[in-house]
Structure 1
Amino acid sequence: MTSPRIRPLALCIFHHDGKILVNEAHDPITGKPFFRPIGGGIEFGETSAQAVIREVDEELGLSVTDVRLLGTLESLFTYAGKPGHEIVQVYDAKFVDASVYGRSQLNAQESDGAAFIARWLQLDSITGDTPLVPAGLYELLKKVALLD
């Protein structure tokens, strides 16, 4: 049994025309849906900015530019019946290939090979029933005026 640990995470906010790119997922125990931006764990020896670039390439097969740190969040949550704790570096970036912004969704893949669909989400789709995670992300995006 491994002891609980704090996971360092880097997420990237891609925004266009009042929408952000997210993965819709569901907690396997509760079945509750949530939205999360593209990104993942920071590996030993890489910066969080390098992690964002790597994660976007791994998940979407796309290159990014203009990577910029927006802020840091601390996330305490329960997923699949287990407590989690993450320190999340939140970035803004742009796709090198501008045609990506014209697609309604993108085929993507997790590091374990699981396929998922990333789609552009209208911000008014975010509700208490289908939150944007990690907690505090929506407020951070409003604070840095990214969603205006």
Structure 2
Amino acid sequence: MLHKSYTVTEAQKKLEQYCAYQERCHEEVIQKLKSLNMIPQAIDTIIGHLLEHNFLNEERFARSFARGKFRIKHWGKIRIVRELKARQISRYNIDAALKEIDNEEYIAAFNELANKQWDFVRESNLLKKKKKVFDFLMRKGFENQLIYTKIAELAGN
């Protein structure tokens, strides 16, 4: 099966729509261009165009990503940082992204999630219950100290 080939202009239009639909990081855009069988020089040209016309903005992506993953998926800061690093986002932009999360809102969301999970886990053995809740909150990407403190409070010790 033959893949359609795109001119730089066609690919540029396609990627403008791709970036306008949702914030993207550089890595996603590069992968998309590679999937369109674009050569490296064309990829550089198109990325330059997208940056110049503000379709692609790494800081805006990082901030939007952090807000969304925290508010919608209830991820903790550790998970957000790990996912941004996996997308090759710079330390500067990761720090900017974390500023999008209000600390009081973060603690409130964490407490709500921990309380819900504590009530949800049906386990008569207290140690096993603590471990299950701890593991869940770790996967969500919350800080160890926050989790230990909350579990001690929930277990009543």
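Nothing in this text is a laboratory measurement; each read-out follows from the coordinates by a stated rule. Predicted model, so just to flag it, every value in this text is computed and none were measured. Cβ atoms are built from the backbone, for glycine too; each structure is taken alone.
Which structure, out of 1, 2, was distance in nm of label points 7 Å out along Cα→Cβ at positions 76 and 140 derived from, given a value of 1.7?
1
Among 1, 2, considering only mean count of other Cβ atoms within 10 Å over residues 4-11, which has the greatest calculated value?
1
If helix-only ellipticity at 222 nm (-39500 (n - 2.57) for each DSSP H run of 4 or more, over all residues; to 500) comes out at -22500 when worked out from the coordinates, which of 1, 2 was used?
Source structure: 2.
In terms of mean count of other Cβ atoms within 10 Å over residues 36-43, which of structures 1, 2 is highest?
1
Matching task: 45, 37, 32 is the computed value of Cα extents along the principal axes in Å. Pick the structure from 1, 2.
It must be structure 1, since only it matches.
Here relative contact order in percent (Cα under 8 Å, 6 or more apart) has been calculated and equals 21, so which of 1, 2 was it run on?
The structure behind it is 2.
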